[in-house]
Structure P
Amino acid sequence: MTIRGLRALRGATTLDQDSPDEIDSKIQELFEEMVKANDLSPDDIVSVIITATSDIHSKFPAGSLRKLGLDDVALLGAQEIDVIGAPGLTLRILVHFESDLERSKIKHIYLHGAKALRADIAAKS
């Protein structure tokens with residue numbers, strides 16, 4: 001039996017363009033898929049860190065997650081490290097949650113062009 005404790009869940013997606021509607025759509029799609037794949041309830045979620053590549057300027061992605069009802073969850077946005085050759089228009093999420101799920105059973109989610117970031121994980125989902 002695994003003891004309930006703090007876990008971390010990763011995910012990423014890419015945008016087709018930097019626009020408020022595209023950010024809303026893609027970050028909400030990613031977050032909802034992460035929650036569904038890992039059977040999380042809103043009360044399980046402790047905090048969420050969102051990073052955006054330096055070419056995303058039109059909106060704070062955390063605002064897009066607030067639209068999903070995460071009003072009492074700590075959200076933090078940051079800029080991703082600008083590495084030469086790294087894919088652009090990319091949003092990443094790190095969700096901290098409480099669960100008795102074993103770390104090896106956590107389903108990390110990579111969507112759209114972000115599948116290339118972790119092809120090993122994307123192939124399993």
Structure Q
Amino acid sequence: MRISELERRTGVSQRLLRYYEEQGLLRPERLPSGYRVYAEGDVTTVEHIRNLLAAGLSTSTIADLLPCMASADGRLIADCPELLVDLHRERARLSAAIIELTTARSTLDQVIATAPPSVEHAATRLLDAG
């Protein structure tokens with residue numbers, strides 16, 4: 001299939017699909033004319049890429065992981081031990097970031113709670129107006 005068909009079927013722009021190719025995430029066949037031809041499996045690959053990006057993984061990490069992944073019933077399956085090590089590492093990184101963000105939010109909540117009612121009321125009006 002051509003890039004326009006892959007775009008239609010995945011909802012991912014052609015520009016982003018080309019970026020995925022540059023990052024080694026997709027490897028379409030090239031015709032002598034230069035046109036890209038994608039395989040049916042690339043639809044699933046793009047869906048997996050989008051899910052892994054949403055999980056916080058970088059494109060370089062995904063490029064390393066994709067060869068070790070399989071899928072069944074639309075679910076990603078970790079298919080080699082190296083993949084699990086990387087996924088555990090990424091999960092730990094995300095957990096640390098969540099703790100850091102939770103602490104920052106708690107600090108903001110504490111500061112917000114110190115505002116006198118008149119300041120809180122004025123801030124609420126500004127938030128509602130903007």
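Only the coordinates and a few stated rules stand behind these numbers; no lab work does. The model shown is predicted, which means the values in this text are computed figures rather than measured ones. Cβ atoms are built from the backbone, for glycine too; each structure is taken alone.
Miscellaneous remarks
- When FRET efficiency 1/(1 + (r/R0)^6) of positions 43 and 115 (r between Cβ atoms, R0 = 30 Å, to 0.05) is computed across structures P, Q, the figure 0.05 traces back to Q.
- In this comparison of P, Q, the computed figure 19.8 for mean count of other Cβ atoms within 10 Å over residues 27-34 is attributed to P.
- Value -6500, calculated as helix-only ellipticity at 222 nm (-39500 (n - 2.57) for each DSSP H run of 4 or more, over all residues; to 500), assigned to which of P, Q: P
- Volume of the Cα convex hull per residue in Å³ - highest-scoring structure of P, Q: Q
- For relative contact order in percent (Cα under 8 Å, 6 or more apart) computed as 43, the structure of P, Q it came from: P
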